[in-house]
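Computed from the coordinates by the stated procedures, all read-outs in this text should not be read as laboratory data. Computed from a predicted model, the values in this text were never measured in an experiment. Cβ atoms are built from the backbone, for glycine too; each structure is taken alone.
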Structure P
Amino acid sequence: MSDKPKHPIRVALAGQPNVGKSTVFNLLTGLSQHVGNWPGKTVEQKTGTCQQGELTFEVVDLPGTYSLSANSPEELIAREYIIREKPDVVVAVVNASAIERSMYLVAELLPLPAPVVVALNMLDVADQEGVVIEPHVLEAALGAPVVSMVASRGQGILELLERVRGLVCLGAHYEPNVPDVRSDHKQVLERIEQLVREHVPAGYPSSWVALKVLEGDRQLTELLHDRLHPEDWTEIQQILHEHEDAFLAVAGGRYEWIARMVRAAVVKPKAGQITLTDRLDRWATHPFWGLVILAGILGLAFWLTYAVGSPVQALIYRHLVAGLANWAQQRLAWSPPWLIGLIVDGVIGGVGTVVTFFPILLVFFAIFGALEDIGYMSRAAYVMDRFMHLMGLHGKSFLPLFLGFGCNVPAVLGTRVVDSERARLLTILLAPLVPCTARMAIVATIAPAFFTAPTLVSWGLVAVNLGVLALVGIALNRFVLRGEMVAFVMELPLYHIPNWRTIGTLAWQRLVSFLEKAGTVILAASLLVWALSSIPGGGIEASLLARFGRTLEPLGRLMGLDWRMMVALLSSFVAKENSLATLAVLYGGAGEGQLATVLRNHVTPAAALAFLVVQMLFIPCAATMAAVRSETNSWRWTAFCVVLLLVVSLAGGIASYSVARALGF
């Protein structure tokens, strides 16, 4: 073959979860990534480009999958992409410290048409665990290129690109040692291949299709059912009926092949050797101490988020948002008042709200990314599994719910890690009940004005939120989303040093995703609220928004709230922190520093507590609801979520007001 560059070289990254595939992808593509969904799926799709000299590589990050059976959307997407899209090379990322388990996917990739390069990653972790691997021996045994890598340090990336170039442009020798079915089923496999050879779809290797049919792959079996002659289909059904253990023969052949590869190239540690991961997991996965450690880590994460993010947030508001608003007012001094209000209050106020929360979200996402990259979040899910079972969920649902403490939008988007559709829907419905940073900002402003122990009140409100979340989860599981629970299977990866570039890229992607999902919705909703508060003129008290608020006053009286407090609750639908700005306007234009004093003169402590309870449980912001609609793909479930939270929040407000009054507040 010619060494003339082929543009672009399409590379598919494949690998099991927790093998460092995302780190490799981020190192290759940097910030050139594009994130979306695979067509017709909620599974995330990542693509990016990499330039190396004259060569351009187009890199596709396939979903993490343990095999290429059609047992999940991720597995189906991975194999269909390799077969239908025909990438130039598939890079199989392998965890060197758990090589036997990682090699199962390699055993399934090698029979496919695209050449495979094995990226032997995490060699540093393998060394810590006492595992010694000889890459050149493994390469000789596989008959496919093997690249030694420590992606967390950037080692091996250039060699990986060079080996891909060798296969695509230079015609490097490639003759893979493909696994075979167990010997007692070889004749059966050959007969199935004879029957299907003339009927397999274009691009599908007939030997691979026959193997999958013997394995019991439902998707391929159904595909062939419509193509085969009835008598051939009957014969295949008869063969499968007579060899019900065929899937064991297929898997057994792969495991025998893996054993030969490992035996040739790997030296394992002595039996009984206690590794660093074993020592740490004695505490991190302990039924009691694991929870204590988790609570400590969460506390530290929140402290860092607010200690670092809040001062920067204040600076952005003061110098960027407020400064831009003042500049716009001066520039538009000649304009009619409605245009000034539209630009300053509607556009700058709405978008500025999103921008000011970037520091807090950035710090939180970075901490979350570090915990993921180290390998701790799997332990957190493990220790929380027993508690999640009460709501009909398993430990994986804890991961997106935890993300909700930063912002509910990425929490809803993060439910993609949940395997079961039922559990995923339940997690989406519960995510808005996790108190986000914006709600906590309201609590931090109002609680000190009414209570002598605001910290205790704040933590009490968080505890109420989480208690309500648990109760609502139990009720939904028992009465609305009844069904069987999917077994909780999660790999506990080995601990390793985090890659800060990967963490930074992950945090940035989540920020951009937040901006794309939330920014446009918040801007549109801000303009709508501004219009309702300005029409028909004569000030906000004469506006349509105020008129609507007064119709809610009878409901507000049950919680000790006047129409202005009710309107503030409604305005929180745009963005939670809008409540403070709305209260400042409605109570005589008080600035943020004076708001606490003004509220004390108009609202009782019991009513203030009710307001905070409702605010913490209320319908989430428009951006979150847009995310719920996007992820459920259903207006019915979105409406159900709105009604559910509306009922729960108002019931909570009425109950807390009654209890507070009974206690003399």
Structure Q
Amino acid sequence: MPIPAISDADIDTLIEEVNSASTDRALVFDEARRVAIREHHHVHACPGAGKTTLIGFKLVLLARKWRLRHRGLCVLTHTNVAKAEILKRVGTDAAARSLLSYPHFIGTIQDFVHTFLALPACRSKGYLVRQIDDASAAAYMRSRLARRTKALLHSRQINFEVFLKWEREKLTICMPPALNSDEEAKRNAKDVKLRALEDGYFFFSDMYALGRALTSANPSVIDALRYRFPLVLIDEMQDTQRHQDELINHLFGDAAECTLQKIGDPDQAIFDGMAGEPPNETFNAATDLIPIPDSGRFNAIIADKFRGLSTRRIALTGSRPVAANAPFCTFIIYNDDTIGSVLDQFSAIVAGLPEADRRVVKAIGGRAEGGPLSIQSYWQAFDRRQANKGRPADTLCKCVRRAIELQEGPVRVHYQHLSQGLVELLRLGGKTVTGRSGGPVPITRANLRRYFDALEKTSMINALIADMLLRPTLTAAEWAEITETLCHICDIDIGNVAIAEYLAYADYAPELLDEAVLPGNVYLSPRGIPIEVSTIHGVKGETHDATLVLETKFGALFDIKEMLPFLINPALERPVFDPVHATTHASIRASFMKKMYVATTRARQLVCIAMHRGRISEQDRAALTDNRGWRFVDL
């Protein structure tokens, strides 16, 4: 095999280089991480394992020894965020920068499918590609459906999505089940789908089917890809949907010509199987993953408390030092009258942390709103759309000036101002994104990224935002250039009167009030400690100083109550998710376990849990206090 060998001496040399150039805590790799770098086994990396650092190290070491001119490394990620992190790591090393160009490839799985399979397939079929985006494709087709077909779909409240599927070794058109009983409507939908293909409007999933069709008609494509990429590395593998997983394995699995390494955390697979997609099983259900169980994110106390929530029973440990005089992990017990005091009580506990260890404080829950118990039950002002609660600027230019002229605070606060301005711009332009129900929903800061992902312009808007944030000044001429680029990226008509007014140049920033520098959904406690409130899905991948997990209810089940036995006894048998019967008690508990594991492994120093006093017994309290080291505060 042409893959260069990496030795422990190579790893030690690079670690020494990194540590000598950094003022942060010295980097140390244990044997599990060294194995993941030296070898190419599939890896189960625990929360805070430093997965991006590990991947970056491996790529740098391989790049320094790579001598093949026409064969390269292929690194695939699940999201553009993960892609950007890897590109950033690679870009800091002179030798590794060679990985940014031919013959190497670093990108999302969707990028890879488009580049090497789907777009060549479209060209071979004579398709003109105008848009690859679920919302655009659905809108194009919906506008051309017969009234009868539209009425049938509307009466069943069915989202219109007619996509290509690779089934039984041929391309088929997959219809919404609501049309199966009406031949006329089905014919109409099929005709419109064929017209959409001819006119160049595709769903994301269409590209996977077209890719499979290409490899079936031209098996040499697979041989060429295996030759081109002797090593394929997949990041965040746990979030990969089954159709993506199947294609990856079809191309690179069990191939003598190339090596496939998957890295991720099956315990955190809370996006796998969403929106009706079947979960991937070759990674998330695999039994031969090499574990990296030690987390540099949190301390041993936190690791011990939440080890019982690991579905895969990873032997979780934590290597971060415990903060001096840090408060104990605490259950905040409330009743119906005191639920509104939970956030204040949490802030009182957080106040016991040194100031440097309480800069990122969050309260999170599984259910955002609705039902008898959600995040809104604890704080009615919570808005899942993440609307900014501060005074908004009346033009985007003022919004940019506000971000530029803020001299203090983290970059993310500055970014909040700009992203809120972009939300307003897109709202004025009549733009929407596709919601979970399949219909169009307003753009908010929470779903803003999805809009640019759909346009495949995320990297462009990120580059423009960075440019705006780093400008020392902003002249009228510079602003004119920015607005022209912005309208192109956002697909916005600058000739629209409302948009033109919002994009007008301003030579001053609005007055900055205290509340203006807070992002949306931030609860400012009486002690002055800001607590950002979010969903569990919204904080996946984040690191906090302190986290409060709020109990919520789904159907008839309360998530914390269902997970309490595993906090008491980590050795209990884990519930198993059954995708065929996703609403059984066992499947729901399995889903709760992954969400609770994600929620409780965000914090460096402190985790608290809010729970109703009627759902925890005195016996459970005693077991948690005496055997597991918890403290209780009863409101």
message = Going by distance in nm of label points 7 Å out along Cα→Cβ at positions 331 and 347, which of structures P, Q comes out largest?
response = Q
message = Tell me which structure, out of P, Q, gives 25.4 once mean count of other Cβ atoms within 10 Å over residues 115-122 is calculated.
response = P
ask   = Ranked by distance in nm of label points 7 Å out along Cα→Cβ at positions 251 and 579, which of P, Q sits at the highest value?
value = P
message = Please compute distance in nm of label points 7 Å out along Cα→Cβ at positions 139 and 163 for structures P, Q and give me the label with the greatest value.
response = Q
ask   = Which of P, Q yields 10 for relative contact order in percent (Cα under 8 Å, 6 or more apart), as computed?
value = P
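Computing helix-only ellipticity at 222 nm (-39500 (n - 2.57) for each DSSP H run of 4 or more, over all residues; to 500) gives -18000 for which of P, Q? Present the calculation step by step, with values, prior to reporting the outcome.
Values: P: -18000; Q: -12000.
Label of the source structure: P.
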